[in-house]
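Structures follow.
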Structure P
Amino acid sequence: MRPGNDAGARPETPRMKSIFIDCNHQLAPVWTRVHTAGDPQVTVNTAPYATADLPKLLAGYDVVLDDHSPMPTDLIARCPQLKHIVFLGTGAASYMSIPELRALGVTVHTIRGYGDTAVAEHTIALMFAAARDLARMDRGLRGGTWKPLEGTQLLGKTLGIIGLGGIGAEVARIGRGIGMEVLGWNRTPRPETGIRQVDLDTLLMSADVVSMHLTLGEETRGFLDRSRIARMKPGALYVNTARGALADEAALIEALQSGHIRHAGLDVYAHEPLPADHPFTRMDNVTLSAHAAFRTLEASMTLLRRALDILKSIGTMGR
């Protein structure tokens, strides 16, 4: 009898099949760099696809790695073999209904803390760009118009941070470093951050810059509503590198049009990709970036390494 074929041998656990369904041009070389021979095998798809094709693309796979692509419940329901979604980030709730998927037997895994510094630095970059009207002057110069614009000096100004997780705390650290007074608000007190925490109304009325860092969920969707925007300090700047749906978009647009909010620096939007004809794209007092705050080589390497570690842990659990 050949080794391994005796009647008492434990049957081999079937290998879980995994697919990275939306590996973009930026992540593809990072994936090659991070993935090692000891990691689980993963099918890597770099081709664009229509959301409606998800059942066909996911057929035969137990696990999907998802870099910010929608996973509609009705389509995932047509993927009976799928048991795990590894979302490359924290904001899975913006792209899928986690409770509905759980009811289907699909577990959603998220990854935290991989890019706190990257997002914080991008937040500060948008804050400076908004304060000094950099994008507007850049557009003007490229169009042949020389028009110096007066900006806002940030030294001594008050930075109000809504959400004091890893990113918010890092923004506070950098804000202090450039000489800003930092105020914070969190749904539960975070004394360990060392940030002076005040009630939300005090923050909104005091802050020259309001920076949003909440996690999006049903209880925070539309958190910065019309009444809270109205309580913001007139002429304040607003920066959002968290999730677009945390603010009432219509109310935000009105506040920008009226000048109540002087300038917004936005990396995230209620609907992505941002439509080319969206009002934000036609407003001089809005600086835009394409949901790129977390995209640095260092953050991407950490993100994909942690995703692979999750795949390993899923493999040890079995199906």
Structure Q
Amino acid sequence: MKIAIVKLSAMGDIIHAMVALQYIKKANPSLQIDWIVEKGFMSVLENNPHIDNILPVNLKAIKKDKLKLFKQIKLVREYAKNNYDLVIDAQGLMKSAIVAKILGKKRAGFSKESIREGMASYFYTQKVQISYDANTINRNAKVMSEPLGVEITEQMILDKDPFLYYEESDKVRALLSSDKKNIVFVIGSTWESRNYPKEKFAQVVDALQENILIAWGSIEEKENAEWIEAHSEYAKVLPKINLNELKAVIGQSDLLIGNDTGPTHMAWGLNIPSITIFGPTPVNRVYQTTINKVVNSSSEVNHYKLNKEDYSIAEIEVSEIVEMSKGLLDA
């Protein structure tokens, strides 16, 4: 049996869906699993033994050049020649539903009541029902497993094996300390209101006094990282690294502290201790475990209408993060 999973983006969403693979493959060892993804996120999936083929698309390019639509349709039609027995749209958007329709006749995805873009559900021949405000990881696990007759429980997710894989890197190894704890900071995200203030990140650095490695993905994030580095003798700005190297840094660290964004969720996928800082986004995007903790502001978050003007994340006390960090490092 051959299946195609359509989960195009973003990094955190892809990671949250990937947890299901180990259980799907265990239940169906001979199953061929191909994954259709935006090419910029291919490296998140790379080296995973449960994925047979990573098939990239570049739908984001269509926003800049509408003519590229035809090239992408042609590409997906080429992928459809693999004759999939089932296509699972784990994204639940119109664009992913259209990709799923081109890929195969038998298609599974969220029900109309379970997704933001309800019209997408009309493209599916099998529909999975789960509340839109349910835990994001549970939602992904269910839409991935139910169409295959596999049950993934919350306890199974808690007991997961690490599922992000990377190649060793001398560049990364040189960044790590053998004398101090290695802590990765993820200081950026897609919205400014999701970012913990750089001034408070610097205070966390000063309080911990470990080998702090600051990840960045944009010029603005790099400037903020350099500001933190300039205000502490313990922080280092990471050089420009690719996604494999980012996985390697996080996978060999002792702790990650970051905003609610993709690289922060990598720590959970690698079974590395983490603290995710939440402001205007729902805490139930993640699993809270003995090593994966959250701190959050006092805001009441509406899952159906997130408030990008909610800057309450800035109210979170540095002491709360520091105390939690020391507890994880000493465990």
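Between structures P, Q, the greatest calculated value of distance in nm of label points 7 Å out along Cα→Cβ at positions 149 and 245 is seen in Q. When mean count of other Cβ atoms within 10 Å over residues 85-92 is calculated for each of the structures P, Q, the largest result comes from Q. A value of 42 for percent of Cα pairs over 30 Å apart, calculated from one of P, Q, originates in structure P. Looking across P, Q, the calculation of distance in nm of label points 7 Å out along Cα→Cβ at positions 45 and 69 that yields 0.4 traces back to P.
None of the figures in this text is laboratory data; all of them are computed from the coordinates on show. Owing to the predicted nature of the structure, the values given are computational and were not obtained by experimental measurement. Cβ atoms are built from the backbone, for glycine too; each structure is taken alone.
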